[in-house]
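Laboratory data are not the source of any read-out in this text; all were calculated from the coordinates shown. All values derive from a computational prediction rather than experimental measurement. Cβ atoms are built from the backbone, for glycine too; each structure is taken alone.
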Structure I
Amino acid sequence: MKETSLRHVGIVVSNLERSKAFYEEMGFLLWRWQREKWQDRELEVMKLMADDGGVIELIEKPWRPHVAITVPNIDRWENNVLDTNGIAYYLQDPDGNWLELVEGR
């Protein structure tokens, strides 16, 4: 059975370069820098990786902070979905924190 795991933590920033420098000073390394389409907009996204494989996703404003989680059965959460991009489901926990769910492979 596929396991549940933490994929990344998404942090919304006002200046990608400044934030990248800040997290690199902590020891994170740039892993991926890309533009992602989301509905009617494009977002610039940087993913930085820690030595243990943990990932911080820096996203330019306007967007929402979130925690991304790999789940064994994404369809289990279909009734809670507030948004989707066809790959991930976006929903909120009971306290309003945004989650990005992706099915494990």
Structure II
Amino acid sequence: MDLNINYREIINAEFVKRRKSTSFYSLRKFAVDLGLKPMHLSYILRGKRGLSKDNALQVASALGLKSFELQSFRFLVSAQSGRSMLERSLAKQWLKNNSMKNKNTKK
């Protein structure tokens, strides 16, 4: 997973994709599909709130991410919205280490 991408962009891209396939698809419905309250999702997408680790796993699962991608999404959320500097730092390190491993296995 790209370290430079914001997890909010991933969520928003999925919303746009679903909205294109169903024109009446709303942010409220998307929030329900992700297991979040609509206002909470709105705050997340506007950058006013972050996702918790538990909600990150729930959202990743609802987005259809599997194993490595799911864990990468969770660490991306922690790197950007972690409560402590230590949590953010450890998550960034995990992403850096595992993005290198993932690149090496794809070659």
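When distance in nm of label points 7 Å out along Cα→Cβ at positions 23 and 71 is calculated, the result is 2.4; to which of the structures I, II does this value belong?
Clearly, the read-out refers to I.
When you work out distance in nm of label points 7 Å out along Cα→Cβ at positions 15 and 47 for each of the structures I, II, which one comes out largest?
Going through I, II one by one, distance in nm of label points 7 Å out along Cα→Cβ at positions 15 and 47 peaks for structure I.
Consider the structures I, II: one of them gives -3000 for helix-only ellipticity at 222 nm (-39500 (n - 2.57) for each DSSP H run of 4 or more, over all residues; to 500) as calculated from the coordinates. Say which.
I
Can you tell which of I, II yields 26 when relative contact order in percent (Cα under 8 Å, 6 or more apart) is derived from it?
II
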